[in-house]
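Following this line, the structures themselves.
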Structure I
Amino acid sequence: MRTSSLQTLPGTSQITVLWYVIIIGFLLVYPWIASPFWAVQIGVQSLTLGIIALSLTFLAGYGGMVSLAQLSVAGCAGYMVAILGVNSFNMGLGWHWLAAVILAILIATLFGTLIGVISVQTMGIYTIMITLAIAVGFYYFVRQNYSIFNGWNGFAGLKPPVIGGINWRDPVPFYYLSLAVAAVTYFVVVYLRRSNFGLSLHGIRDNDRRMRTLGFNVRAHRILAYTVAAFIAALGGILMIWLNGRISPASISIGPTIDILVIAVIGGLGHPVGAFIGATLFTLLENFAIDLIDRERFNLLIGAVFLAIVLFSPDGILGLWEKLRRRTVSASR
């Protein structure tokens, strides 16, 4: 309702289109004007974290289900690629990269669906606690299982394929690969939001009893939402291991798990693009916190930013931006 009322203000739709054109143009030329560090460590990392956070945004923003297991789903996809494919420890099955990636996505999506089957039995704080318990359990499972997951060491030497003579780990190709995946997941979420499924999910979030009375299968809708979110997180997980070149229990520990929630909330749970904005801010702070504050106090810094945004704009950075833009347009009338 806020967006529709905002678009009725004179000139707002034209300004929005102009902003979209500027942002898309910037994203397309970014790797050519940025150094390899900025293209990969800032650009690709922001897109990768944004994709995983987008899966949480879809669940929490549209379905009202806050899951802390999205990084576990992403980690599951990453581990499956390492186990089914090739890694530097020679512990993989050596499958073709495409077969390994497809099966990894399917397994991770199934894993996320099973999380949904368990989680939809509860709501609110209980959902958060259950998904947190699953995330902790998965962390200790991969850490203590040496025969399959190689314990604490995990797997290294994980690289994207070379296709058509192009090394997709080079900065420019890898950036465009990540941008393409981010764009697809973003538009999928936008489409689903406006689809019958998305509208039904909104209704279930707002009043599940009324939707159940109207004949909707509330449980099935929620589980399907977990399936969609798991698919998105799986794509982000594969990009994550290709970015880092490795995966280990540290990649899916409690700290990074909470980071995904922080990223989604900072950007704004009600906006798909908010996941990427939050991820960009988080990545910049993570890489340059040492210039602002002691590196070991990074969590204090990101916590302060998180607290400030939640206090002044519960809808995240985009919520604050819309409020300011609304006041500006109204004042100019």
Structure II
Amino acid sequence: MHRLFLLISAILLIGPTAQAEPNFWRYEFPKNDFSNSTIDLLEITTVISRDQISAVHDVEYLAVGKETTIPDREPVLTVEIPGAAPRAFPIRYLMFHEIANDTVGGVPIAVTYCPLCNTGMVFDRRVDGQTLSFGVSGKLRHSNLIMYDLETETFWQQAVGDGVVGQFAGKKLTQLPAWMESWAEFKDRNPDGMVMRAPTRAAPYGQNPYGGYDSLDRPYAQFYNGEDPPYDIPALMRVVRVGDRAWTLDRLQKEAPVKEAGVIISWADGQASAMDTRRIADGRNVGTIRVKDAASGKDLPHDVMFAFAFHAFWPDGTWMLSE
């Protein structure tokens, strides 16, 4: 896995290994039906080979009180499912694995993170009565992770949860409520919670191979050649996406809690950006977002993503720039 860190660094210097190669993909993914697609295959970039970034299929946990290696400011992706102890999935592990398949409270879930879009999303793994397991295809579209399921090898676009190439093209995964917060926030709120144990693979966990990424003017040109966001919004500005609406982080830092469009969005100080400094714990403060339904008070599925990714996948989406 340390070789992967070096490989990522090399790719950023010299560019991706190949552009769209559907003829080769038929050998790499022999079960996938590439004739069934909802996207232009030429939009896909091959970066590394299938499973070179290894998804986790054997998640193990520690009790919160026994985890002593994660710095307080580091981000974790929190999952709370009725009937099970709250779970924290540290971004330090997802940075190098991108997907963790597990079952929590009887619900089969895929915990996913795409560093280049900052999209941390949790999905129900059940589709049409079948429980799927997900891996990393080694491909990107609009700089976003393309997952594949091991059962049919359908390609899935992580930012939207859509099947895009293969048997399940046109299907949509159900996104579950989850949020990024600091490790300190999680353990203070959930002293009886559980945290994902470090996978048994050699990797520089706690490091960010994309140092300085979210301070760039634009995402890496090797992986994204789309439009900039409108209204002079910086491409690497974080935005909170709920459905097809987006609120910029700078607005929320000034005005939160914001109550509009049927949701309440809060912001709290203390979470480090995973995509800033080489050492994740040293990243600048981006804070923690929570999104709740204004009527019921329940947590809502959402994402905190980079603005260019929202514009790429929701080109007709609504930018919530003011009340």
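Taken together, the values in this text are just the output of simple stated rules run on the coordinates, not laboratory data. What you see is a predicted model, and the numbers here were worked out from it, not measured in a lab. Cβ atoms are built from the backbone, for glycine too; each structure is taken alone.
Taking -4000 as the value of helix-only ellipticity at 222 nm (-39500 (n - 2.57) for each DSSP H run of 4 or more, over all residues; to 500) derived from one of the structures shown (I, II), identify that structure.
Working through the options, I get structure II.
Determine which structure produced the value 32, 19, 10 for semi-axes √(5λ) of the Cα gyration tensor in Å, for residues 188-243 alone, calculated from the coordinates; the candidates are I, II.
Going label by label, the one that fits is II.
Out of I, II, choose the structure whose coordinates give relative contact order in percent (Cα under 8 Å, 6 or more apart) equal to 30 when calculated. Write down the numbers at each step before the final one.
Details: I: 30; II: 20.
Structure of origin is I.
Could you figure out which one of I, II the value 20.7 for Kirkwood radius over Cα pairs in Å was computed from? Numbers along the way, then the final one.
Details: I: 20.7; II: 19.8.
Source structure: I.
Work out distance in nm of label points 7 Å out along Cα→Cβ at positions 116 and 204 for each of structures I, II, then name the structure with the largest result.
If we compare distance in nm of label points 7 Å out along Cα→Cβ at positions 116 and 204 over I, II, the biggest value is for II.
Which structure, out of I, II, was distance in nm of label points 7 Å out along Cα→Cβ at positions 28 and 300 calculated from, if the result is 4.5?
Structure I accounts for this read-out.
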